[in-house]
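Take a look at the structures below.
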Structure I
């Protein structure tokens, strides 16, 4: 499955909010999100437009592993 190429940082933060992630803090152009669903998990999202595909892939793989989903299912669930 190809990842979307035009996802911005704010869009990804908004999408991850649907999975229970909350903004923990921001330093410069990087936003740290935290969730307590299924155990504590932290993700750092760059506030760039668009997010580079390698960075997006890494974030999505980490989130998918935490929620025990495949990356494809996660992308569908987030609506990216």
Structure II
């Protein structure tokens, strides 16, 4: 007997994996684990979250034509 542990974050994927296991006639056990989002972010994680949130907001504004982003050459020249 072999035990395989699979961590799945997506309910749709979970259903697909269950269907495959059922089709193969394999037995399985589902254990729900609490989400990591239940704990508060530490300073480093909060800083990363804020930076990503700002970046995605700038991308959205650029796509809407409200701001102009720097091209790669200009960015590299500043470094």
Structure III
């Protein structure tokens, strides 16, 4: 299903009641109008952070060059 077809559609995710109550207290007096709105915000932040982390190269070009040089000096390359 294309993203535009999914827009506006929701699903239900279960969380423990105690967590729900804790979040409810946290959002009092904030701009969040519901626990769902807060949880959606937090999950978007976590997912975006995870995706950004996954998109990064494991090594910079300089680190890669240094590793290759060390392997050459050790006779592996």
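A value of 3, 11, 12, 13, 13, 9, 8, 6, 6, 7, 7, 4, 1 was derived for P(r) over Cα pairs in 5 Å bins from 0, in percent; which structure in I, II, III was it taken from? Each step should come with its number before you reach the end.
On the way: I: 3, 16, 30, 29, 17, 5, 0; II: 3, 10, 11, 12, 11, 10, 10, 10, 10, 6, 5, 2, 0; III: 3, 11, 12, 13, 13, 9, 8, 6, 6, 7, 7, 4, 1.
Answer by label: III.
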Identify which of structures I, II, III gives the largest calculated value of percent of Cα pairs over 16 Å apart, for residues 10-49 alone. II
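To which of I, II, III does the computed value -11500 (helix-only ellipticity at 222 nm (-39500 (n - 2.57) for each DSSP H run of 4 or more, over all residues; to 500)) belong? Show your work: numbers first, answer last.
On the way: I: -11500; II: -16500; III: -19500.
Label of the originating structure: I.
Read-outs throughout are calculated quantities, based only on the coordinates presented, and are distinct from any laboratory measurement. All values derive from a computational prediction rather than experimental measurement.
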